[in-house]
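**Student:** Below you'll find a set of structures to go through.
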Structure P
Amino acid sequence: MTQGKKGTITLTDNENTVSVHSYAAAVGKMEGDGPLGSYFDYVSKGAQLGEPTWEKSESKLQKYAFDMALRKGQLTREDVSFYFAGDLLNQCTVSAYSARESNIPYLGQYGACSTMAQTLAMAGVFSRGNNSYCAAITSSHFCSAERQFRFPINYGGVRPPTAQWTATAAGCCITGTEDKSPYLSKATIGIVRDMGEKDANNMGAAMAGAAYDSLSRHFDNTNTTPSDYDGIFTGDLGQVGSDILKELFIKEGRDISMVHNDCGLMLYDRNEQDVHAGGSGCGCSASVLCGYILPGVESGKFKRILFAATGALMSTTFVQQGESIPGISHVVEITHERI
């Protein structure tokens, strides 16, 4: 494994390969009713999944995604050497509760909505270093996130137009070292950036600068341009953050608009579903990656893409103290063929 300038690492090269062996996405009913509903492996009939609490419901989504990825890859839990998982709740408890039944060495991850890219990069590094299968799992749940970050759901507070809808969804990738598509080619690890945004209902604006920084470094470190990619998928900037990101690139003379899309804008139909500026939550980009993007890469529809999940590194305590919201974005380059 080679390390490039300012945080870019190479996972697949002429001598070594890291690939996504199998993957799966499990989502809630609202996500299943959206434009990508037919792409998901599992769609629940409701948000509760038969559990007494929202948090247990989210943990079950993680377990569903993991078990389906194992079955699709013809693997058992004993075949997986490391379990990387993360979510939005305090101390990543959803992930810990799902991991306790796995009997697999566990490393909890937190990157807010960037967590799917973080877990995928970590799993890729460990797969290459240990020639082993590793699981990368991420989830979010609308009700559990609202309970922790904003207000009681039955409070009836008005959501501003910049607000985004936390997805009830989970995604799982199992990485390995087979010579097969989709390949994990490179990863650029994010630097914490702060746009000075203090509004917790405008996370897209808070995260846009981090996405710009990580994507710019990836282009520079790999000597590529936006036109070298079939898709640049951020997640989850929503409409507000996506517009800011494109403006930032235009100012420096690079245009990503022809290949850019945002998972928060892909998961829902904003004309028919009341999600305001789009979707959010680390399960949003995780489900879009595992349900739509990776099958596209595996089939050859997408030859080379960037998955740039973005996270707002906020806490209710800091926001109440008037602090601004730092952002982070990790970029994973995924290809149909070895590059």
Structure Q
Amino acid sequence: MIYHPAILSLLTASTIISMMVLFAGWKGLLILRCWDLKSGSELQLQMERSTYLVSTILAYILFFHLISLFLYIFTADDLHSMFVGAMCAAGSLNANRFGYPVLMLKIVTCICAGVWLIINHADSQGYDYPLIKPKYAFLLVLVPLIIGETSLQFLYFAGLKPQVITSCCGSLFSAGAGTLSSDLAALPRVPMEAALVAVLAITCLGGILFLKTGKGGYFFAAASTLLFFIAMAALVSFISIYVYELPTHHCPFCILHREYGYVGYPLYAALLGAGIAGMGAGALMPARQQASMANVVPGIQRKLVATSVALYLLFGLVTAYLIATSALKF
């Protein structure tokens, strides 16, 4: 099964990404130890030249890493027909013990990669590399996560056995199963609806306040992060049941299928983009104190906040449409 074209593509891409971030991490370690912009040494000049190349390569590599999250889910979903009992990606990911940890780790690394890309973009706007040490320190945190994800992903695909009988999404995401997925499915519908609407409103108001006054960046980032997790839980708790028009079907993967209009893809893409933009706006707050960034960062943050608010509103509007047009009524 490891010779499946999509699996080979994922493993090859992940290996290349891991090698590149490992190389970039080594360069970053050198920069953290030896960087001195006031120095005219040969080592300093070499580091200044190499950082352009490394940052450019990482920008492309990490952008593809973001896309690989959706490719991983698509591949897992495509493989479900090879396993007895699987109806979607939920069953494929449960075919061995590595499937879901890889998915969780991919979400974490994609968010971190997105925030790194934002910091790197802001750093490129400064004339004195103001964020070079923070961004490479952050990269050193990202390196073991990506390498760990690549390793687990290989173990997942290498360990897939077609003869394995796995669980369907109905049993995995059913209340009372004693797992994280079942706990999410068991979350009460009405309180979750209220929480989603309330936090969405707070986040949007925080975004409007920041766009008007430039204040409250940390508050918006915190609200945006909270909304990201609540929205993910809401997809399992109540949004999915309106899509399927079944009060007991809480699977977050079947909404990626054709019969449901592939509605899961825009929902997940909007959530990921909104979360990264919101967290990125908060990550740039300390840079406002840098002299070379004082006139640059606020403009970048306004774009990030506006993007985050727009994507969260898109998520909310699509959700409202799904609920309004669903035949499932309470």
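Read the figures in this text as sums done on the coordinates, not as results from a lab. Since the model is a prediction, treat every value here as computed from it, not as a measurement. Cβ atoms are built from the backbone, for glycine too; each structure is taken alone.
**Student:** For which of the structures P, Q does the calculation of Cα extents along the principal axes in Å, for residues 223-302 alone return 56, 22, 14?
**Tutor:** The structure behind it is Q.
**Student:** Quick check on the output: 1.7 is distance in nm of label points 7 Å out along Cα→Cβ at positions 7 and 95, derived from one of P, Q. Which one produced it?
**Tutor:** Comparing all candidates, it corresponds to P.
**Student:** Another question, if that's okay. Going by Kirkwood radius over Cα pairs in Å, which of structures P, Q comes out largest?
**Tutor:** Top value of Kirkwood radius over Cα pairs in Å goes to structure Q.
**Student:** Quick one: helix-only ellipticity at 222 nm (-39500 (n - 2.57) for each DSSP H run of 4 or more, over all residues; to 500) came out at -24000 when computed from one of P, Q, so which one is it?
**Tutor:** Q
**Student:** Still on this structure, please answer the following. Between P, Q, which one scores greatest on distance in nm of label points 7 Å out along Cα→Cβ at positions 135 and 167?
**Tutor:** The maximum falls on structure Q.
**Student:** Check the numbers for Kirkwood radius over Cα pairs in Å, for residues 47-182 alone across P, Q and tell me which is largest.
**Tutor:** Q
**Student:** State the single structure among P, Q that was used to calculate relative contact order in percent (Cα under 8 Å, 6 or more apart), giving 18.
**Tutor:** Going through each structure in turn, the value belongs to Q.
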